[in-house]
Structure P
Amino acid sequence: MPINPSTNVILSIFPGIDLLGRAFEEEGFTVLRGPDKLWGGDIKNFKPPPGIFEGIIGGSPCQDFSGLNRNPGSYGMQMLLEFTRVVVEAKPEWYLLENVSRVPDIKIPGYQHQRISINALDCGSTQSRNRVFQWGSRNGYALLIERTTRPPKDQQQPICLASEGKAADRRGWADFCAAMDLPRDFDLNGWSLAMKYKMVGQGVPLKMGRTMARAVKGRLWKLDKVKLCNCGCGRLLQGRQRSGATATCRKRIERAKKRDKPG
């Protein structure tokens, strides 16, 4: 007999210090973590049991897809394929993959796919940090993202980069953690200061992760039953809206059309 996935028990892969998993835990999920190179593990050797997990979350290595990387390699794509393999073998009800804006689509047979672009400012954070989440649902559910009002410009902070720990003008550790929505007294005992900045800076801002976790808990609509913004923001279209939910969305759609136009 097939095993029914345990409600709210999810698997986090490529966890690192797992700020995304921490956000899901704070929203009531039970998170089990897969192997990570940081802790001496290797995702390539990981064989997840089928039918145990309700969902799989993860932020695969993003350096090869970053616009700042002038020498991209193949490792990032290899890890996307490992994410796909784990989903196929584990057979969860849904998956959620986090990465940078240029990450390719990961569409897995048997799952309806939704690509969501979101900024941490829209989740209550004070830093402008764009990320893409790819959602796959075996039952065809949509993620509807509830955004908050952005903080005023004078309260916004520079993005938290993994390299900031090596900068002469870096923020203090407590300020850096606060910008990632972590407690100001958060610490990684025994690690070098540069490594602490790196691991926190590579993570998902906590409020962004919690926004996505709440959306996962609230998945009530089928993707084919709702009208979502064509820019990929995850907003519902209202009334006579046909493609863009906001003025910013419509500008993003126009830019995409111009970029994709032949010639």
Structure Q
Amino acid sequence: MILIYADESGTHDPKGVEPHSQYPIIAGFAAKKSVWDKFDISWKAVLAKYDAPYFHGRELTAARVAVLQNKPKTKELSKNPYYEGKWSFEKMELFRLALTKVAAYGNKIPIAGGIDMNVFNQFKHTFTEQDPYKYCMFHFFEIYHKETKLQWGNFKSDVSFFFDQNPKKEWRNAVFEVFGACQKKDPRMCGPYFDDKDVLAPLQAADLLAYRMRQLLEDAKNGKLKLTDLDNILLRNLWESAMIKFPHLKSRIKRFLK
């Protein structure tokens, strides 16, 4: 059985006007159940080591910025599990690095789909569907088909999709609608299922990937893209996929990963 855990980032403003909403993305990892079982043990071990209840990319970033800029304590920061008097900047970085290594380890396929809201808004008058997030979802499922076929061939096992719980009814309905349309073409697809990210560790790994992918998209569009060693760890399996797709670039990609 293949299990795919996915989360979204930048989906808080369908007009793409508010900060960090210009490049909405859905991202996560596909892996066999046996891989996820091992992952779960390792991920929870890191959380226990750092005395963290869970991983949330948005909250960790907010805490990092607050510490670096010496921001005064606010009501929101007081609820942040990475800020309240226990976490130094160095601890946050080591925590993120440890979780990144766990997320990237093993035979997991990173999957990400997203859109550029500026481009979508420019041409949406020509589209039948006016919901940008549905286009984002369709792209995610399209990438799922391409990446899994590339690395695993035409496998026949079921593929279960898990998403983070979302309080917005419109979002859940959109997921069901797009999923149903894609499922008609691929009967292996099961779900979609929704679960609590605070509890389900693989959804936290999806959060890690989705949040960072959106940041990288923003940086790339702003001419500030700079991949870090942490990015190379997180996206290593994506580079492996690139070497399969573009064998003539294999040596160049390998040098880049060193």
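When distance in nm of label points 7 Å out along Cα→Cβ at positions 37 and 205 is calculated for each of structures P, Q, structure P comes out greatest. A value of -0.38 was computed for log10 I(q)/I(0) by the Debye sum over Cα atoms at q = 0.11 Å⁻¹, for residues 13-132 alone; which of P, Q is the source structure? Clearly, the read-out refers to P. Quick check on the output: 0.99 is Rg/Rh (Cα atoms, Kirkwood Rh), for residues 125-228 alone, derived from one of P, Q. Which one produced it? Answer by label: Q. Looking across P, Q, the calculation of helix-only ellipticity at 222 nm (-39500 (n - 2.57) for each DSSP H run of 4 or more, over all residues; to 500) that yields -16500 traces back to Q.
Ranked on mean count of other Cβ atoms within 10 Å over residues 157-164, which label among P, Q comes first with the largest value?
On the way: P: 16.0; Q: 18.6.
When mean count of other Cβ atoms within 10 Å over residues 157-164 is computed for each of P, Q, structure Q gives the biggest number.
Out of P, Q, which one gives 31 for relative contact order in percent (Cα under 8 Å, 6 or more apart) as computed from the coordinates? Structure Q accounts for this read-out. Out of P, Q, choose the structure whose coordinates give mean count of other Cβ atoms within 10 Å over residues 101-108 equal to 14.8 when calculated. The read-out was computed on structure P.
Where a number appears in this text, it was derived from the coordinates with a stated rule and is not lab data. Everything numeric here is computed off the predicted structure, so don't read it as measured data. Cβ atoms are built from the backbone, for glycine too; each structure is taken alone.
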